[in-house]
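S.K.: Listed after this line are the structures, all set down as structure tokens.
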Structure P
């Protein structure tokens, strides 16, 4: 399940500071209550052979929900004393619903959380570290996980989050449009300048009306921020106490993207993307190239009336990195059944469990052993993702993510609309990030 596919990539459900503060107070109270009741164990606690009920929340839907429920059924069959109550919360309401439940003293045993949120839940004590359980599980190999993404699951030097799949991006292209323009298909030799030149040649219009854009790239933390990593820039400073958006490297990267929008006209701005739809701009043949994740492959396989291909992102001056993010499994810090809760996570995030999700074609697995599996390589388009997995930068996550992300998003959209100068916007962003992280 991709955290950004339900409700769009540009925003994530709000995890506001007042709501988290209220939840934190109740979580603290729950900890004290559990501690007070600890000596009265009735035999149904951690590691008990008696009946155990686990509450697991996720936003799985459609085929992914079917796979998840099949895996849960397997787990219950292997562990007949455990029952899993799999509660589905829609993506748009997920984070706020969990906050409300936590504030009411209801903390699920296992929670499927976006990488963007888990630190906020860890910060209030709602989820706990799971590194010790993972390390002591002989059948669970942490070394099999993509190191860039797994590293982002550590909060205050302890592992709190096990990734389900990798959200990253590669370059998709419409081969028919390249053929018509007489251009060679993009490949791993491409640089920023190759991309810009091809996007310009592939843009077709009449006066101010553009009928076909050369490139569709969203103005968000995904394809809109990849330029930053590729130019050696950062969003936050090294110790995550302030912003780094005003650095020469970051400004230069964002300026390159802005020029493609407002000077070349080969990339649509925020309002046009909103009208076209980010995904449908490519699938509907309104753009010759697009920067997307693995989730687009099944749609193209089923619906595309044109020849298409994928390749790694064009190289910038420093790297060809894509952002790395995703969703994953976490455990309640207050669960009465930590052994059973970990067993469920271990089962869901096992190589076998992940391969069943992978067969749907919608995720890039977070386990590197699966990159060469038949299920993954049978899709030729997946080869670009295997290669791109060597070039990743995790998103700059902190508990205050939503607050500083909203500032970055609104200021950069103003730049891409032509309303604000980039230098002014990045200065405002850094000032606001400093205020947020310093509060």
Structure Q
């Protein structure tokens, strides 16, 4: 046990650095501090005092993931391994986790698609490249990108210089022919070339393929396209019982770029359902343009795909009025990064990211006037998130976005609305200022 190990180390080397770690572990096992430490971590990850009392079997999948993350943080392991830790977190919990991990005094290995998170937490980046090699870079994500670009520029210069040398050598050898006075020089040049090849030629830089996709728009509509006027909502239908929203007044048009922010449980997904008409207002009026057509990406959209069908067959079935020749459909899904066998194999064999691309393709083909995105980045890699941002910016219709990805929000949002305490209010500032306000509040709570 720890106490026996401590006695052993004390007898051998009273100044050993191992003692500090053992003292800390003994303190962390103090039952008197268990509840306080656990509550502090759970609160940071967005648990209210009431939700902390729930049994895990009564929590949704997203909240159970937070419990798993809290458990990993609570034990303070020597090596902490985190795989996409910001999935299922709201922005406040993401900021808290950044602050917690940025001062983590032990070894942390993290896989994440959030550039903002990687910049604020990581001090080294390891890239698994196209040659299936691990390449190490010092610094955060921005430093990694800059360093990689500089290395690639230098590598291409060296490659081009070497290729020019090889070309000159080959031309010289070819020009020598059988002239006796030049044969010796030709052999000498051939030896130089052979040594270059034996030592390993500089490789040409292979750039990652940038995915570029496009969302078709069903056409501009004159405002008001979607408007909320003095809208109240309660799931019970009685505003005296657990009201979710009170007196909402705002609108969405086909040139809107709105980000909906707020803590988990504030009702962001509920608000999207009210927009779609999947829920009806308790009081007030929600009006929709007669030609309004919605597109929706929900965080569980990929779960609705038929796993036994291929991407091509799924889309052909979804859009029966479109031309059904297979080459056309392969072209459609190919634009979203699904190529070769991934177009024709069962969807169940595809990764979560590939399934998400099928949903994006489905969205594009439906030609909506307004697209509602609910946490679209959970299954995406960094490059695909950037492609999504470009597609949103090129889209000619309206966009409402719910996301925990600060960078995506900064790339696409023109208006920021905050959902909290039954209200939806316009944030007077950028996503950076919103994050700064969250951070200030979180740091104040962490000092208590």
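What follows is calculated from the coordinates using simple rules that are stated; it is not laboratory data. Note that the structure is predicted; figures quoted are calculated from it, not measured. Cβ atoms are built from the backbone, for glycine too; each structure is taken alone.
S.K.: Between structures P, Q, where is mean count of other Cβ atoms within 10 Å over residues 83-90 highest?
M.R.: Evaluating mean count of other Cβ atoms within 10 Å over residues 83-90 on every structure, the highest lands on Q.
S.K.: With distance in nm of label points 7 Å out along Cα→Cβ at positions 139 and 371 as the yardstick, tell me which of P, Q scores highest.
M.R.: Once distance in nm of label points 7 Å out along Cα→Cβ at positions 139 and 371 is worked out for each structure, Q has the highest.
S.K.: Have a look at P, Q and say which one yields -14500 for helix-only ellipticity at 222 nm (-39500 (n - 2.57) for each DSSP H run of 4 or more, over all residues; to 500), as calculated.
M.R.: Q
S.K.: So, one more: Check the numbers for distance in nm of label points 7 Å out along Cα→Cβ at positions 219 and 339 across P, Q and tell me which is largest.
M.R.: Evaluating distance in nm of label points 7 Å out along Cα→Cβ at positions 219 and 339 on every structure, the highest lands on P.
S.K.: Looking at FRET efficiency 1/(1 + (r/R0)^6) of positions 171 and 299 (r between Cβ atoms, R0 = 41 Å, to 0.05), point out which structure of P, Q has the largest value.
M.R.: P
S.K.: Comparing structures P, Q by mean projected area of the Cα convex hull in nm², which one has the largest value?
M.R.: Top value of mean projected area of the Cα convex hull in nm², among P, Q, belongs to structure Q.
S.K.: So relative contact order in percent (Cα under 8 Å, 6 or more apart), computed for just one structure, reads 17; which one of P, Q is that?
M.R.: Q
S.K.: Matching task: 25.0 is the computed value of mean count of other Cβ atoms within 10 Å over residues 107-114. Pick the structure from P, Q.
M.R.: Source structure for this number: P.
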